[in-house]
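Okay, got some structures for you below.
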Structure 1
Amino acid sequence: MSALRLAMWSGPRNISTAMMRSWGNRDDCYVCDEPLYAHYLKHTGLEHPGASEVIEHHEPDWPRVVDWLTGPVPDGRAVFYQKHMTHHLLPHIGRDWLDALTHVFLIREPREMITSYLVRRETMTLADTGLPQQLEIFERMTRKLGEAPPVIDSRDVLEDPAAILAALCDRLGLPFTRKMLSWPAGRRDTDGVWARHWYDAVEASTGFQAYKPKKDAVPDDHRELQRACDEIYEQLHAHRLRG
């Protein structure tokens, strides 16, 4: 079987790192963590925690990153799982390389995503959500495949991880393994150097946490953002996998 290069596209404040742990616990899978992050930070100049360290320790040249993502799978594994943040796909980055990958889209209800984000940041923009890029890639792949690529909603995963992951594996032509449902606590060599700033909860975890509804309301000054996010989210949510 030829190698599967699997790009999982997510916005912020989702279960993307837990999902990386899930796939990383498969015996046939190599994972990478936000490979375009160093380029994103170098190009935008944003002052994220440990930004200079990220740029120093990870490849900031996006064409080189793309060559790696589309080249031989590390360690000769059958699956190359790539955890991507959609907002890292900046407008000037080429898109043709995306056709060499298989894509899955991890979404989260915008109200929960926005209110979670605002706990750490004072404001949020549509660009911060990565939703426009997520829809762009989704539509590109739909045209290429002639059908919608897989979409999974984080709430569905947390409510029944076995069913959703089994459905996703079936869609991808992979065997499902229950190893994807739990993993050892701790940090991984494949984690980005930013792990010490962001991954405390995931490092303590040994599996997916049960879904807990968030009742927080989006602040008035972010309601227009929520409406814009809702519009894109609903387009993707209509295609989500069910267990």
Structure 2
Amino acid sequence: MIRSETSARVARVRFDRIEKKNAITVEMYAQLGAALAAAEADPQVRAVLLHGTAECFTAGNDVADFLNAPRSPGASPARALFDTLPHMKKPVVAAVGGPAVGIGSTMLLHCDLVYAAPNARFQLPFVPLGIVPEFGSTFVLPMLAGYQRAAKLLLLGQPFTAQEAFEAGMVSELVSQDKLLEHASQVAMALAALPPESIRLTKRLMKSRYTEALAATIEEETRIFTERLSSPEAKEAMSAFLEKRKPRF
């Protein structure tokens, strides 16, 4: 369900569960983390391209699978992703078309360049589900978008457009849907042709000032997120989601 192949010094990591809108299972998190770690370790890889199709990036967590996953306090099925993507020394390019929900949006905050088609639809639906945002989004998004814009996206949890994501700093550039994957691939290949040590050092200089704060935020979010899963609010919100009805708070 996670496909990875390398050509022209670019590792292309692709969501491949299109029949479920690329909803991410616990197994897929492990596969995704492994694919990114392999790309980081491979001396033949100079850049990474993360994508789904031009019609669908990922609908976020497979809710039923996520809720049934065994976990210890403060742990997350997404830990393999948390532990790899923010620490990638090689440049990561993302191409987003269609839904990018929940972690499908928050993972983009850790990519270096993000290209989105006009059909892209983003959402951070954590509060409506009775939980809290994850993957450092409560730290990175206010830094990118400013507090009020981040508050609108994180507190209301409503869908927003590619243009709004661009204005919030989540997206580098808007690209037509028919050119999305080609354009992102060309950018990844352009990065792969640049001096790799210069890229590594530049990424380190940009990120080093908030690396510890980001790590601490991810840990705190994960702890509170896990605690909230057993709260009455979250149980009612998740039940309503699975039963396709309005929650009763």
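When mean count of other Cβ atoms within 10 Å over residues 139-146 is compared over structures 1, 2, which one is greatest? Each step should come with its number before you reach the end.
Details: 1: 12.4; 2: 18.1.
With respect to mean count of other Cβ atoms within 10 Å over residues 139-146, the highest-scoring structure among 1, 2 is 2.
51, 41, 40 is what came out when Cα extents along the principal axes in Å was calculated for one structure; which of 1, 2 is it?
Details: 1: 51, 41, 40; 2: 54, 38, 35.
Attributed to the structure labelled 1.
Hey, semi-axes √(5λ) of the Cα gyration tensor in Å, for residues 75-170 alone derived from one of 1, 2 reads 19, 17, 13; which structure? All intermediate terms of the calculation are to be shown ahead of the outcome.
On the way: 1: 24, 20, 13; 2: 19, 17, 13.
Working through the options, I get structure 2.
One of 1, 2 was used to calculate distance in nm of label points 7 Å out along Cα→Cβ at positions 67 and 155, giving 4.5; which? Walk me through the numbers on the way to the answer.
Numbers: 1: 4.5; 2: 2.8.
Only one of 1, 2 returns 4.5 for distance in nm of label points 7 Å out along Cα→Cβ at positions 67 and 155, namely 1.
In addition: Tell me which structure, out of 1, 2, gives 1.3 once distance in nm of label points 7 Å out along Cα→Cβ at positions 83 and 187 is calculated.
Details: 1: 1.3; 2: 2.9.
Checking each candidate, the match is 1.
Another question, then. Have a look at 1, 2 and say which one yields 15, 12, 8 for semi-axes √(5λ) of the Cα gyration tensor in Å, for residues 123-162 alone, as calculated. Present the calculation step by step, with values, prior to reporting the outcome.
Values: 1: 21, 21, 4; 2: 15, 12, 8.
For semi-axes √(5λ) of the Cα gyration tensor in Å, for residues 123-162 alone, the value 15, 12, 8 is produced by structure 2.
In addition: Taking FRET efficiency 1/(1 + (r/R0)^6) of positions 179 and 195 (r between Cβ atoms, R0 = 25 Å, to 0.05) as the quantity of interest, name the structure among 1, 2 where it is greatest.
On the way: 1: 0.70; 2: 0.35.
Ranking 1, 2 on FRET efficiency 1/(1 + (r/R0)^6) of positions 179 and 195 (r between Cβ atoms, R0 = 25 Å, to 0.05), first place is 1.
Of the structures 1, 2, report the one carrying the highest value of relative contact order in percent (Cα under 8 Å, 6 or more apart).
On the way: 1: 28; 2: 21.
Evaluating relative contact order in percent (Cα under 8 Å, 6 or more apart) on every structure, the highest lands on 1.
Rule-based calculations on the coordinates, nothing more; no lab input. Keep in mind it's a predicted model, so treat the numbers as computed, not measured. Cβ atoms are built from the backbone, for glycine too; each structure is taken alone.
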